[in-house]
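Visitor: The structures considered in this document are given below.
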Structure 1
Amino acid sequence: MASILIVEDEVAIRNVLKNILSDEDPSWQIELAEDGVQGIEKIKNQPYDLVLCDIKMPKVDGIEVLEFATANRPEMAIVMISGHGDLETAVDAMRKGAYDYISKPPDLNRLLQTVRNALDRTQLITENKTLKKKVSKKYQMIGESPEIAEIQDIIEKVAPTDARILITGPNGSGKELVAHWLHEKSARSKAPMIEVNCAAIPSELIESELFGHTKGAFTSAIKDRKGKFELANGGSLFLDEIGDMSLPAQAKVLRALQEHVITPVGSDKNIKVDVRVIAATNKNLKEEIAAGRFREDLYHRLSVIIIKVPSLNERVSDIPLLVEYFVKSLAQDQGLTHKTFEKQALEALMAINWTGNIRELRNVVERLLILGGSSISKTDVERFAGK
């Protein structure tokens, strides 16, 4: 249900606008302000989805209302209403952040189309903010152990830079989480972070996936396609399980890092890219280098900063906090019953050898919430932890 504020000093136009919008969609909540002073006061107190604002008004004009709104409610769409002599001012208002302007007397179709588009824009901004909050929540770093504190300290120091980072650690330990925090705390956070699981892509397709291809480059290339490097331009590229990348693809990645250019498969055209590469692996890359499966020069390019993510067995003191976090998130996201874990149950979980790390712990907590008693006991852990 959209909320719309009409700021207009002419009573007749104010009422016409209200009637048009109310007839178009009775669910829209329409409020009126008879001048700029009242408009600013209402905007102070309520985050409207859309404001229709006259430009020429006594006391406080529409430009002042616009400047206040863009400074205090940047997500709100502002559409200016201009007389014939105000068009130059209206164009200037758009430079200052107005979504659009409508001339007096308003054309009905133009008015309604502008209102719908402006409301869609506000809804999209709101949804994106909500999604970003969900993403941030999904990638919370839970723990107070010295190991986690050290990782958090490194992230704070290196995230604002463009230094390339290699994240190491066993499967399920949280390498992806570290990569997301590095991106979110960087100056590139408004640009995309593109993820590539190098282990999940067949070796014959990894170059196309990373660098794109032209139509006809190979049998299934029915149209031009951008690669992950180009899609991540201005942002971050997360190369997960880079130890599984083929040697030919490694050579091309090395060139991209050295020269900041890529060449799509089947093309002789170079494309400039500005990408921060964050890589991760569960393998010992120095052993892979010795075995001839990984390029040493690429390793040195990627490992300006190395972040070692500990296994869960190396940070068992964080298990109670992780359990509490998983209980809350599973209750909220999946509707599972919120249950408490008895002290002995937590101690039993801390005594387990977690070969699957945090991913395995989350699965066990979910199983215990479904199958365990009203509060989770040591007996429940022994029965359902699957050890």
Structure 2
Amino acid sequence: MLAQAFAMCAAPLVVFAGGLIGKQLASDSGFATLPVAAMVVGTALAVYPAAAIASKKGRKLVFLGAMVIGFVAALIAVFSLQIESFSGFVLAAILIGIVLACIQQFRFAAMESVQPDLMPVAASRLLLAGIIAAYLGPELVTLGQIINETTFIGAFYLLGACFIIAFLLILLGYRNIEIHVEEGEGEQRSVSELLSQPGILLAMGSASVGFAVMSFIMTATPISMHELNHYSLEETKWVIQSHIMAMFVPSLFSGWLVRKLGFIPMMWSGLAIYLICLIVAYWDQALIHYWSALVLLGLGWNLLFVSGTALLPQMYQANEAHRVQGLNDLMVFSAQAIASLASGVLLLLLGWQGLVWVALPIIAIQVLLLLNWRRHYSTEPALQ
């Protein structure tokens, strides 16, 4: 949790600063959100290889290697900003995305360390690290100006320091956990067999739709606020920080709610909150509407992501763990990558309100998966 708190600072920093740096360095404003999208693409490309390496060499090696890559990425970002290289900064964002792919395995490592009935709580508690990252990530911009007066250079120096701290925490405080495979559990199922299971599709869909909608709206927000509607950098930072806090603060109770209310009601609740978010975002572009919509966006994401993450281990055999986890993260971050890549372009083509409308079909995908589950099963998935 502590290691995640420092390493995860990279995500809110790039979300906050990436679009603004892109606007400064890119030759075409249509590419302004490319650094944010590149980070997500890096995550999508690395999640499956990271899971495969972890299954053979252990998670600790993956985690330590990721922190080294993150430190190098921070230095590349600094150098790229100094020479005003847009392509160099995009490369740094891709490397940071690779780091985030490895960090995603922290939640599986946490769930493997507890009894099955405590898995929802473990997954949600680990996300509490995001509270620190939500504040500290964007705040690195302000603190970094003490080191270097250029707006974003000091922030990436400090991000490199965060990766060093995370490296030391993992090196000294984490050990690999063996996954216990029961005798007679059966052969591993093929990818097509796994993806034909309504429960696995439901779990993966919940996290994928949650991430896609969240990333689609969030990536466009700094550009819409600061560049198109001329809100200050401080006001934009406040909205992004509030959004990321809203993503992680509900982890204080969302794992408990999954245990008490069940996976399905939590997924429906997350989708309902997303719909309210879109209504608020469409209604007006006043500061309070941006803030309210982004806070609701974070809350809806938390309910969908925690319920989907906690449901997934109930749907596979222990000997399928790394394969299913890799497939899950590949689906989740591919969806997020597509949403991030489309966000900046659609914002310029359709405007903020048009962008909001496009999010509705993404939400409809999870509605269909929930109805598909209900068609096959009449009961709530049980914690095993």
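Visitor: semi-axes √(5λ) of the Cα gyration tensor in Å, for residues 205-364 alone was computed and gave 29, 17, 13; which structure, 1, 2, did it come from?
Guide: Numbers: 1: 41, 21, 13; 2: 29, 17, 13.
Derived from the structure labelled 2.
Visitor: Another one. 1, 2: which one has log10 I(q)/I(0) by the Debye sum over Cα atoms at q = 0.09 Å⁻¹, as calculated, at -0.47? Intermediate results must be reported in sequence, preceding the final value.
Guide: Working: 1: -0.79; 2: -0.47.
The correct label is 2.
Visitor: Let me ask something else about it. Which structure, out of 1, 2, was relative contact order in percent (Cα under 8 Å, 6 or more apart) derived from, given a value of 13?
Guide: 1
Visitor: Out of 1, 2, choose the structure whose coordinates give mean count of other Cβ atoms within 10 Å over residues 21-28 equal to 17.4 when calculated.
Guide: It traces back to 2.
Visitor: Assign the value 7, 24, 20, 15, 17, 14, 3, calculated as P(r) over Cα pairs in 10 Å bins from 0, in percent, for residues 5-220 alone, to the correct structure from 1, 2. Please report the intermediate quantities before stating the final value.
Guide: Working: 1: 7, 24, 20, 15, 17, 14, 3; 2: 8, 31, 35, 18, 7, 1, 0.
The value was obtained from structure 1.
Visitor: To which of 1, 2 does the computed value -14000 (helix-only ellipticity at 222 nm (-39500 (n - 2.57) for each DSSP H run of 4 or more, over all residues; to 500)) belong?
Guide: It was calculated from structure 1.
Only the coordinates and a few stated rules stand behind these numbers; no lab work does. Keep in mind the model is a prediction, meaning the values are calculated, not measured. Cβ atoms are built from the backbone, for glycine too; each structure is taken alone.
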